[in-house]
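What follows are several structures.
Just so you know, all these numbers are worked out from the coordinates, no wet-lab data involved. Quick caveat, the model's predicted, so the values are computed rather than measured. Cβ atoms are built from the backbone, for glycine too; each structure is taken alone.
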Structure I
Amino acid sequence: MRRFGQICKVKPDGLADYARYHANPIPGVNEMIKACNLQNYSIYSIGDLLFTYCEYVGEDYDADMAKMAADPTTQKWWGMVTPLMEKFEIREGGGPWTDMKEIYHLD
């Protein structure tokens, strides 16, 4: 199992819509997350920052993420929520989420 922590910024006027969308995701979004071997997926906010935590329990992370990216429902979902986020300053390329380095873990 691999644990992931990620951070990004939400646009100043985007948090309410972001939270509303996640309170009732479009059908298929949660199912695809699970089908791609992600579990214990959570998103938190403080100010204009979003933090997500999830665990990957599959065998091939890159293949599972490609499967998710190719899914039409996921693409629609990302089209709804991604415009509400800003690129985080330390992110190089890609989407708005930046991976964080785990420095401590206790089971």
Structure II
Amino acid sequence: MSGIDPSVMWLTFFILSVFVGIEVISKVSSTLHTPLMSGANAIHGIILLGAIIVTGETDNALATTVGLIAIVLAAVNMVGGFVVTDRMLQMFVRKPKKADPTEGASK
């Protein structure tokens, strides 16, 4: 790819992937959002592990700082995803019926 600036190529790739991601996610039905979030949480766990490994292997101060920021953001994203998934699953749990106070009372 001679003649194309690598930064322009990566920016174009990023912008196109954002548009594709938005299109894919917007087409998912609401019944599939919880399984999709669970799968995304697993991916975020892998990302977090990769950020920890890469940050631990570097000896550059800038790379360490960026790696620590990546670790924090990946951890927040992963934990937040599990919290949202748990709240979504709680919407499908049947609540037990409350006991009727008039039931069992003598007339």
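Tell me which of I, II gives 3.0 when you compute distance in nm of label points 7 Å out along Cα→Cβ at positions 51 and 83. Can you show the working numbers first?
Details: I: 3.0; II: 1.6.
This value belongs to structure I.
When distance in nm of label points 7 Å out along Cα→Cβ at positions 27 and 99 is computed for each of I, II, which one produces 5.4?
It must be structure II, since only it matches.
Comparing structures I, II by distance in nm of label points 7 Å out along Cα→Cβ at positions 35 and 75, which one has the largest value?
Evaluating distance in nm of label points 7 Å out along Cα→Cβ at positions 35 and 75 on every structure, the highest lands on II.
Quick check on the output: -9500 is helix-only ellipticity at 222 nm (-39500 (n - 2.57) for each DSSP H run of 4 or more, over all residues; to 500), derived from one of I, II. Which one produced it?
Matching structure: I.
Of the structures labelled I, II, which one yields 66 when percent of Cα pairs over 20 Å apart is computed from its coordinates?
It traces back to II.
Work out which structure the value 27 belongs to, where relative contact order in percent (Cα under 8 Å, 6 or more apart) was derived from one of I, II. Spell out each step's value before the answer.
Values: I: 42; II: 27.
Attributed to the structure labelled II.
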